[in-house]
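Scrolling down, you'll hit the structures one after another.
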Structure P
Amino acid sequence: MRLLQAVQSSDKNACATPEGWTPGHDVIVPPPKTAEAADKRPSEGYKTVDWYYSTKSL
């Protein structure tokens, strides 16, 4: 059941779900396409580890 929910969430929200993901946990979002987009991520609610790796809550 968890695998089905992960695949459906990835498809619906254009994101990736990490191994062991369950609903309510953060998902991985694609990297930004520009430096400006990377700079805006923290103010848009993303949890940014590095410019190319960000997560968010659904």
Structure Q
Amino acid sequence: MKKFTLRLDEETQKKLQVIAKHEHCSVNSYIISLAEKCVRDHEAVHGPIPPAKDNERPPTA
């Protein structure tokens, strides 16, 4: 798993904490589930995204 910094405004962060608590998970786990759903939804419409090699950048739109 890759680690990176995510910058959020304080209000959004606090709201995510409330939602995550309601869902009985951490904010980190909740954000991961949102990102995974976003990828699934995108691939359902546009087809699979090929995995990037470690030394290459993802394509830009």
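Only the coordinates and a few stated rules stand behind these numbers; no lab work does. Model, not experiment: these values are computed from the prediction. Cβ atoms are built from the backbone, for glycine too; each structure is taken alone.
Each of P, Q could give Rg and Dmax of the Cα atoms in Å, but the derived value 14.5, 39 comes from Q.
Once distance in nm of label points 7 Å out along Cα→Cβ at positions 4 and 36 is calculated for every structure in P, Q, which label goes with the largest value? Once distance in nm of label points 7 Å out along Cα→Cβ at positions 4 and 36 is worked out for each structure, P has the highest.
Tell me which of P, Q gives -18000 when you compute helix-only ellipticity at 222 nm (-39500 (n - 2.57) for each DSSP H run of 4 or more, over all residues; to 500). Each step should come with its number before you reach the end.
Working: P: -9000; Q: -18000.
Of the structures listed, the value fits Q.
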